[in-house]
Structure P
Amino acid sequence: MNTFFSKELLGDLVKATREHRNITQQDLAKSIGKGVNRSTIAHLEQGLRIPQPEQLEYICHFLDIPKKYWHPLVDPKSVNRLDFESYLSELVGLPVSLSNQDSSIIEVVDNLIEDIFRNTYTTEQAYHTFCRILVFYDIYKTTDAFFARYITAEGFKSLLAFENKVKAYQKEAIRLFSSFEEAYLRLNSNNDLLTLLRPLEGSSDEHYRKRTEWNVINNISDEKLPYLGYIAASRVKQEDVERKDLSDFLLELADKIKKGKLNIIEYSEKRRSKYDSLLRKFNSKIEHGLFSPLFSPSAETLEREAKFIRPDDGTNIQEMEQTQKMAYENLTNYLSADFMDVYVATSMRSDADFISVNNFVKSLFDHEDIRPLKLRYFNPTQSWIEDRIAKGLVEALMLKRADFCIYMAQKEDTFGKDSEASVSLGQGKPVIVYVPKLLMPDEKIDSEVMSTWNRVTLLDSISLYDKDFVDNVDESVDQERLLGKLLTVMLEKAVDLSFCKAVALHWADFDLYGEVEKRIEDKAKVTKFTSWMRKAIAGENAIVPIEIKSDLINMLVATTINFGKRARIFKEVHPLALQVILSTGVLNGILVTRSVESCAQIMKGLITGTLDLALEVDSNNYKLIEKTTQSTIRVISRHKLLANSFSAFYRRSIL
């Protein structure tokens, strides 16, 4: 028995010797050099891959491992076999080895492997030779269909060609199965391979284009959308006396603030208690109550709240009724739609949320790549029903019917929205996350692009504006701080028109009115700020008042950095980043986009099956990456017990 030829045994020996000497993998690689890195050592110790002969010799000499344990593994035939075994392991999802075979059998296999890569075989010849090799490893042979799709005679032109064939196979297998072991068994279980692979097929979008137009939803304008955040207009009428009383009180407070005379504790406790209760009753948006020491809203906030509590005349009540009626009619069309392709998951807590969501949805579904597809989509800003339970049931039904989910990552997210995305992922449906970014083309600012710049590029860019800062930067200053600095110095040089365009474009996504209320204590400055923003949003080229410019820059930068951080979290560590498809055990990941254009491209790619995907492998996972967004959409773990558990609990019966 030549067990000492085993790469597994050699790996164990290298690891034991290294640990006995108290040397880390990183230190060992550094000491040896010669192109050896930590991964080289790790793969050797795990029995996954033997290094190049020269590298193996350096490693074993450094650790004083006797020649008899490693020299046979630098023989060209043995090296070819070991490389072939590593790729074969990737194909079948199980470790393969001849460690328990005697030397005569190993020699036969060495020769077979050499022959299949040296000779020019027909597809049939290559197939039968390959199946013969599998016998030695006790591996279930491939079907003709599997071999023809994934390996072919071309796969034996070289070891690199075989490796590439295996990787191409893994890109498909990872999308359908929870482990490569299950994938190999299932895809070789019968000759009906195309049926199993049908979910991966690219498809024409012609059947979408042949639909009738989706023009039954009556568009509700931005200025009327806040009415859908109310209870029924009929109830507002019934409560008019109390609502008028509270509204008048809020306007009284606003007037005193403008005159600099407000001292809330001058009001009796009984009166404050009355209005505090009414604020809660009518779902006030004021953050702190009348008894809180933090109660310090601006006059503008109180005036807006007064209008929210009681629309100021009969005309507004009538508009509210008409708007809610129109949205309820929209709901009936959503419920009876012939198809439901896309569900938009969002939370709407403020007027800005309604407008942000609606503007995004309109821009996306009017996009030149999406509009011709005549998609049916549930836009929650255009739907209304008073009963909370009915509203939840509507959303559950839309979520069930829709083929895709778009999750809008706002400044604050909710359990309900997270649950909707999680349910979609668990059903195996694609989820696209949209995270806003700062875009100011005239100033060459695109925060998504800039967030991908490395440290050197960021420092070089900052140096064009502030060389002293760059000269004093040390390693403690991280990428986020550098990006924030670059955005700040670029915005400080921006012209007023660029600020006006940016605010008009981003005020709702960034909730700039909310930012002003939260960040600025000077009520006079709040008034000036909101007055300027209204002009900018209306499309005026308004000069930015000097006293608010610094605050405006800080708000834009802080919100931009926060959204950038959220995008990274969604891609890397968010609980929604990966969810198990309950029926299959496949790990389903989200696609993170930062613009309407990117979202449209991804949706079109999902519909036609043309996403550009790449397989990335590290020491922990196999990951399928969507290239344009760098989002992980499928994962298979390399943790052996975890992979075994998925196979055990999700493997379906083999036909």
Structure Q
Amino acid sequence: MKKTIFLIAGFFFAQNILAQTHYDSLKTREIEEVIVIGTTNIANKEAKPLGSIDEYLQKSSKIDMIRRGSYAWEPTINSMATERTLVTIDGMRIFGACTDKMDPITSYVEVSNLSEAEIISGQQGSCHGSTIGGSIDLKRQKGSFGEKRWNFNINSGFETVNQQKIFGGGVSFKNKKFYSDADFMMRDAENYKDGNGNEVLHSQFKKINFSETLGVKIGENKLLEGSVIYDKAKDVGYPALPMDVSLAEAIITSLKFQILPNSDIFKNWETKFYYNTVTHRMDDTTRPNVPVHMDMPGWTKTFGYFSKINSVWKNHKLLLNFNGFYNKSVAEMTMYPKNPAENLMFMYTWPDVRTLFQGVFLEDSFSLNDFSSIKLTGSFGFHSNKVASEFGLNSLQIFYPEMDAQKNRFLKSLSANYIFNKNDFEIGTGIGYGDRAPSVSEGYGFYLFNSAEKYDYVGNPDLKNEKSLEANFSSGIKKEKFSVKISASYFHISDYIVGKILPNLVPMTIGGKGVKGYTALENAQIFTAAFNSEVKILENLKWKSQISYSKGQDNFKNNLPYISPISYSSSLFFEKNKFSAEATVLGNSKQRNFAVDYGENATPPYTILNANVGYRFIFNENKIYLKVGAENIFDEFYTTYSEWNKIPRAGRNFFVNINYAF
């Protein structure tokens, strides 16, 4: 199969050489999805402008969300969790500090400082590192130079289901040589209520987020930009887990130098250096009847850089990206026996793992003719893990006596995609090959408790790279009054990393069923498909629909976990002048293909109804945008396949969002 991929790629490169003498203009189209985010320029089309990043992302047919509470959902791409995907903020690599994945990267930003989320499926998303399922790049609001001007905005919101209070604001300034953008957002929520009116305990959270970007023009075509994000969440409850979070804190900084060369070939050169640190503290002091009190803090620190060059040569649109990072991940667990005469028990759950990565990515998009184009991508990277803690290394050597403190790997990626577009009809197809290194937990985790399966997990430093062969297809028609698109992706993943029961080991966690060690299955297959349509019924009335389907099995035909059943949504959107209104029906079918081996069981179907109305008030240069709405109008009690331990979703919720810009 690998030979087939390289032969096809070779054919595309040959077509590249034959075509480059015939066409001067670029008409390539990239296969990607962009979700617009942000509060500074609120669009009438947003159902809930001050919703969380998670609520924005789950609108994509490629993304599902795994929930352990009402805060910090874990995004999956093509039904693959964060180990197999890549999430960046403006291209920056950031690593959560929680061994239970209670702090995905998406939890450290806010709608107030983002402009969009770029979602790329499969190997095309390997610009900033290795991935199997794809990537999400959360793009910041971009400042600009211009005539001297100040802009201010204030945001406020309230939700009834959890008494969530939202408040924020921003200020921006620009002139011909300088710009500044600053914003602040605060959220404070109590426990939410489910569809039966019952309070879901330990689902509260408090969060503040601050962001600042400064840009200086240091030449006619040169820019220097510095930015910082500070995010702090505390008293975060996770009803699906045995512990809550007393603190989740991140500082994300960067310095960017950008040149727009005065050249016919080189169009943009952007170099960024960044540093970020994340602190996460799991806490069980607010839980009743705790058998043994535990502290579980974690820390990550990441230094990184990337240098991107965009160029155009004949009919080629080229991107070259050199990128690298150095990460330190440490997590601890201390158990405090109720008998003070007994000794404390301490262990490293992440034994101070140092990860070094250096990679290069190349993309070439070029036109074959007026109707067809090809995009080729390739990347190569060096990846090294080192266990810096001698105590942690000795602990792992109990299971792997011959393991070395350091392990080096080489990571590869290649993809080729073809698009034909003529007379409003588009069809695209592509293939790809890539691999990834095991995550810190998969390689070096030490007694990590999975509360859904009730097993402690132990990492395996001897795991091979997980490898993926993929194929994708899309086809669509876009007319003035309607558009229809179908898309599908297939992944054949070799050396698929999963947990396997180690029968001779005793669990560390009270109530645990046993211990699992990470191992690799021969292969697994994941298939995803989506249907999207939009119909302009009347001049001011649109009907949008989306249906998604996923299926995943291993080489023994056992179902994989967290694979979505059929999901659907359909909405009617009306907009005229300054008024807008929308009604949406969404739901899932019954989950029949659940993964018994991973603690899953059947999930019943559900359907819910949401609605909202909005109005924009304009007074000279002052704008007030008001949006009110209701979610789960019929107060249905339901859970989904992606709820950790089947915690119920929120019941009926009324919300109000207000934005004042001046």
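Computed from the coordinates by the stated procedures, all read-outs in this text should not be read as laboratory data. Since the structure is predicted, the reported quantities are computational estimates derived from the model, not experimental observations. Cβ atoms are built from the backbone, for glycine too; each structure is taken alone.
Ranked by mean count of other Cβ atoms within 10 Å over residues 269-276, structures P, Q are topped by Q, which has the highest value.
The maximum of FRET efficiency 1/(1 + (r/R0)^6) of positions 101 and 605 (r between Cβ atoms, R0 = 35 Å, to 0.05) over structures P, Q, that is, the highest value, falls on Q. A value of -1500 for helix-only ellipticity at 222 nm (-39500 (n - 2.57) for each DSSP H run of 4 or more, over all residues; to 500), calculated from one of P, Q, originates in structure Q.
Going by mean count of other Cβ atoms within 10 Å over residues 69-76, which of structures P, Q comes out largest?
Details: P: 16.9; Q: 24.5.
For this comparison of mean count of other Cβ atoms within 10 Å over residues 69-76, the top structure is Q.
Given a value of 26.2 for Kirkwood radius over Cα pairs in Å, calculated from one of P, Q, which structure does it belong to? So the calculation was done on Q.
The greatest value of distance in nm of label points 7 Å out along Cα→Cβ at positions 253 and 613 among structures P, Q is that of P. From P, Q, which structure was distance in nm of label points 7 Å out along Cα→Cβ at positions 277 and 341 = 5.3 calculated on? Computed on structure P.
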